[in-house]
1. Given a value of 39 for relative contact order in percent (Cα under 8 Å, 6 or more apart), point me to the structure among I, II it was derived from.
2. For mean count of other Cβ atoms within 10 Å over residues 64-71, find whichever of I, II sits highest and give me its label.
3. Suppose helix-only ellipticity at 222 nm (-39500 (n - 2.57) for each DSSP H run of 4 or more, over all residues; to 500) works out to -5000; of I, II, which structure was it derived from?
4. If distance in nm of label points 7 Å out along Cα→Cβ at positions 56 and 120 computes to 1.9, which of I, II did it come from?
Structure I
Amino acid sequence: MNEISDSSNLEFEPLADSAIVYRALLRKQWIDRENNLVLFDAYLLRPNDRGLSLTIASVSSPEKCAANFKNCYGVASLQVGQIRELGLDAVPDSASHAEIIGLPYPKDDRDRAERLADLLAERSIIVWQHRQT
């Protein structure tokens, strides 16, 4: 895993376990619309990303989170404590943004990456979806 030191994270208070964060679902194939579920692909770390992008719910809404992207098909919520239960963390890097850190890249450890992604998806609740036309 690519670890990059970033001292700017130190200026933001750690998120409480009870804090809610949003994950923007930027691909149609990240959502099972029939069952209203997030699929594990939404939580796979992509090359060159060091963490998965999150919006901090206390300073945003699902609609505002979705509006930050040209194409957003849904927004899922997660509780920070549920992320930490998996040995991962949600670390803020601005007043409104955080990243899930500690995930392996699929190319480095596919089984662990998919298992953690699946566990994150199971803990996610879709709180906003783009209306299909």
Structure II
Amino acid sequence: MSARYEVDVPMMRRRSGGPLEPPLTANQRLHYTQRAQRTAAIRIGVRDEARKAGVPVCQHMTVTLHYRPGDNRRRDADNLVPTLKAACDALARGPRRDWVGLELVPDDTPKYMTKNMPIIHEGTGERRLWIEIEVTRA
């Protein structure tokens, strides 16, 4: 028996007044402090949203990142992998005891978590970034 949950991932503005965008991409060249701040924002945001959604503790989950950019420009789905990784880290037990992870699964290794390639939804409309969590073994 499996259950599905949708959890929003926080987005950020690249420039003042610019559109909301995924916080981390493979093409960015950020200073390490900026990257760390964005990673922390993803982890804390996903952790809090997963708590609100009531995602249960389980033995295995499948996670898929979805992005609706609000336009039809060409984009590479693999550029979103850094955001996916930070979101998955938020769901698993962290490497240290002071970690902010939810501990929904023991670790984010393939034994406990399957990470699907991000999906980009084309078309106009409101921008949105979210993860779909499927609990496959309670």
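What follows is calculated from the coordinates using simple rules that are stated; it is not laboratory data. Bear in mind that the values here come from a model prediction, so they are computed numbers and not experimental data. Cβ atoms are built from the backbone, for glycine too; each structure is taken alone.
1. Comparing all candidates, it corresponds to II.
2. Evaluating mean count of other Cβ atoms within 10 Å over residues 64-71 on every structure, the highest lands on II.
3. I
4. Of the options listed, only I reproduces it.
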